[in-house]
Structure P
Amino acid sequence: MQDQLSHYENKLRWEIDSWDLNESRKNGQNVVVIDARGTAAYDAEHIPGAVGLPHREMNEASTAGFDRDALYVTYCDGIGCNASTKGALNMTRLGFTVKELIGGLDWWRRDGYPTEKGEAAPTIGCAC
């Protein structure tokens, strides 16, 4: 039973669903959403206010101005994509607190939350 408890506690510790993410943002919690897909995918459609930072570009220089006290939530297209996992791993290796959005952009849309299209990616800190 303890193994089961640990498993589910860990899932909730490192994963978040779209409802919880939306509530966290609505309630003013210090949450930064990162679209870990490529730039073209971000430009096509993304979660409003998300930072476009492809997982392949996550490094000390590209995250130098990021708030170390924030919770970072990475996402990608959804179940068939693992850019959010790669992004969460990269951000964790860089010392940030990170959760992965379950279902990504696909489940965000399915849950009825808005998206933005064709807008330039906001930047945090350095525009490297």
Structure Q
Amino acid sequence: MTQYFLTIPHDSADEPTMESMQAMDPAELAAVMAAVDEFNTALVESGAFRFAGGLHPPSTAKTVDASGAEPRVLDEPFEAPLYVSGFWVIEAADEPAAVEWATRASRALRTPIEVRALQGEPEA
């Protein structure tokens, strides 16, 4: 079985927070939360769930660059049009199965989901 990284992208121009979520229509927010809970439960019950997490917004990020002579720590995220706001690591038999889980996640969250396989251990 292969592990897959399902990521939740957000537009970098918008940085949702717990406070901004309160501005959403309460019924819509409740529906999304219920759908995500149902998705997470299905993942766990199927045995595909490995772990998941939500990330703080990019404004809280530090970028560490130790590729030069001296390490640099910048109080900023990578510059990108999108950022990852959360993720799941799942185990699936193949890519089509992982895509099916991502489809369910996309429906629950009402946003695109990126699917990528994790690299296996290098052969000795």
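Structures compared: P, Q; top value of distance in nm of label points 7 Å out along Cα→Cβ at positions 38 and 110, i.e. the largest, recorded for P.
When distance in nm of label points 7 Å out along Cα→Cβ at positions 22 and 46 is computed for each of P, Q, the one that comes out at 3.6 is Q. Comparison across structures P, Q (criterion: distance in nm of label points 7 Å out along Cα→Cβ at positions 6 and 86) gives the highest value for P. For the set P, Q, ranking by relative contact order in percent (Cα under 8 Å, 6 or more apart) places Q highest. A value of 45 for percent of Cα pairs over 19 Å apart, calculated from one of P, Q, originates in structure P.
Taking mean count of other Cβ atoms within 10 Å over residues 30-37 as the measure, the highest value among P, Q is held by P.
Read the figures in this text as sums done on the coordinates, not as results from a lab. Since this is a predicted model, take the numbers as computed values, not measurements. Cβ atoms are built from the backbone, for glycine too; each structure is taken alone.
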